[in-house]
1. Compute distance in nm of label points 7 Å out along Cα→Cβ at positions 79 and 111 for each of P, Q and report the one that scores greatest.
2. Given a value of 2.3 for distance in nm of label points 7 Å out along Cα→Cβ at positions 23 and 247, point me to the structure among P, Q it was derived from.
3. If FRET efficiency 1/(1 + (r/R0)^6) of positions 119 and 207 (r between Cβ atoms, R0 = 35 Å, to 0.05) computes to 0.45, which of P, Q did it come from?
4. 1.00 is what came out when FRET efficiency 1/(1 + (r/R0)^6) of positions 143 and 183 (r between Cβ atoms, R0 = 25 Å, to 0.05) was calculated for one structure; which of P, Q is it?
5. When distance in nm of label points 7 Å out along Cα→Cβ at positions 63 and 199 is computed for each of P, Q, which one produces 1.4?
6. If semi-axes √(5λ) of the Cα gyration tensor in Å is calculated from each of P, Q, which structure is the one that comes out at 32, 24, 20?
7. State the single structure among P, Q that was used to calculate mean count of other Cβ atoms within 10 Å over residues 71-78, giving 14.1.
8. A value of 0.80 was derived for FRET efficiency 1/(1 + (r/R0)^6) of positions 167 and 231 (r between Cβ atoms, R0 = 30 Å, to 0.05); which structure in P, Q was it taken from?
Structure P
């Protein structure tokens with residue numbers, strides 16, 4: 001993108017050139033009700049290209065992505081190795097395929113998972129951060145805050161089980177690799193990325209699906225981590241996911257991204273969380289109180305170095 005800005009004298013000056021590429025992976029989007037179209041289109045306005053690695057699916061996922069109809073989108077078709085059932089490593093392998101397909105002249109790579117979205121109100125500040133740190137080679141990526149929705153579009157997780165921050169923009173450096181189960185990134189020498197925080201949030205919708213779709217997703221998803229014996233012991237044999245098994249939630253007071261409005265209006269199941277039923281241990285209550293008043297999450301896992 002080569003936008004123009006005004007100098008103090010009122011003259012139009014060319015803005016620094018910068019190329020941004022989005023990337024994601026997806027498989028069986030329709031079968032498991034992933035909002036992948038919304039995920040892609042939520043950041044498409046600030047991307048010059050968007051690489052989508054579409055895995056071998058049992059539904060019309062490939063056509064779903066083609067139907068977005070943007071000339072920015074480039075699809076690569078991949079085959080997932082279903083024999084990999086430890087640590088979710090197949091997700092990182094597939095993510096790296098998409099990352100490696102990004103054009104060589106790209107500056108920043110914006111990774112978004114198929115159940116995440118960015119509110120349009122954050123796009124300008126994200127782009128400003130990209131421009132600010134484009135030539136600062138100490139900065140490997142940008143760190144985002146997270147909002148985790150659960151059960152419906154009206155509740156968000158507020159206990160210690162949810163991660164608060166993660167890297168979603170990385171420099172176009174192929175020494176950077178998707179890490180473990182593709183939640184974050186590290187370098188090939190296993191060193192953590194040095195990142196700058198950006199004043200923007202990622203909205204995570206992975207725990208908002210019709211109960212039947214959520215149960216099907218759980219049954220499929222855990223196969224990337226565990227063998228059949230573990231599955232039999234830990235995944236309930238039921239048709240619908242039980243959303244009531246959650247420790248603590250709070251009401252969401254904000255607005256959803258424009259691209260998510262149709263899904264929000266189409267919600268066709270009922271879920272309510274009774275605040276009197278919060279199930280937190282005395283220890284967790286103390287730790288959450290400390291976090292609330294200080295911003296410090298005791299014992300927080302950080303797969304990054306904030307600079």
Structure Q
């Protein structure tokens with residue numbers, strides 16, 4: 001069995017992406033790792049090259065920033081990396097620049113790849129998705145955050161990255177048939193120094209919206225307001241080892257005051273209460289068709 005990892009990145013240093021940790025977290029079970037490195041305003045290319053692994057293949061790209069609908073330029077960059085993996089690979093393991101996998105989950109993921117290698121009904125593997133928020137000690141626990149995502153797909157070029165590269169489709173917008181694996185995506189996209197978080201948010205809004213929208217809706221604040229969340233919970237688990245050094249270097253304070261939390265509608269508050277007390281996610285959107293649990 002052959003496994004290819006893939007990802008894309010741009011301005012990793014400017015916006016403080018843990019892309020190095022992301023790559024290293026899955027590299028042990030990959031035979032190669034293809035990363036599309038966009039032309040950047042910082043030293044991202046040298047940073048990726050400094051990982052210095054013979055498994056890593058760098059694809060230099062230029063982002064088409066005129067694509068401003070639903071963040072589709074992100075899917076385009078993801079697809080560039082996916083199309084560049086070796087033809088003889090069985091599985092493609094996708095990781096975004098702010099996602100990391102725990103070393104304790106790698107064997108389970110590899111075993112699932114072996115288990116479903118010849119199961120033609122399965123297009124990909126589904127994982128839990130944990131969204132850290134504000135600091136490494138808290139995660140967003142309300143219902144509107146995506147709880148599961150596909151990160152392993154067959155090396156089938158009918159499969160493609162979908163919308164803003166969060167999930168996948170194949171053919172004419174068909175959801176993938178997946179098997180669930182008891183492993184977790186540690187998503188750190190909302191854990192940054194407040195000033196870096198604000199810069200990233202402003203830059204990323206440009207991938208979704210017109211100049212007119214940006215002029216009316218983009219905040220001129222120097223720091224991101226982390227109180228704009230409805231609910232967070234204390235994280236009591238362990239972080240992946242590759243993240244330990246980064247976590248130790250955290251140089252800002254974060255605390256959550258429920259009285260200053262984002263005010264939701266009565267309907268959302270009721271649905272969230274049901275979700276937290278029962279685990280029932282009423283009206284949940286799923287980017288997949290679950291065939292194997």
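Values in this text are rule-based calculations from the coordinates and carry no lab data. The model shown is predicted, which means the values in this text are computed figures rather than measured ones. Cβ atoms are built from the backbone, for glycine too; each structure is taken alone.
1. Working: P: 2.5; Q: 3.6.
By distance in nm of label points 7 Å out along Cα→Cβ at positions 79 and 111, the leading structure of P, Q is Q.
2. Computing distance in nm of label points 7 Å out along Cα→Cβ at positions 23 and 247 on every structure in P, Q gives 2.3 only for Q.
3. Working: P: 1.00; Q: 0.45.
Traced to structure Q.
4. P
5. Working: P: 4.6; Q: 1.4.
Label of the originating structure: Q.
6. This figure was derived from P.
7. Traced to structure P.
8. Value 0.80 for FRET efficiency 1/(1 + (r/R0)^6) of positions 167 and 231 (r between Cβ atoms, R0 = 30 Å, to 0.05) corresponds to Q out of P, Q.
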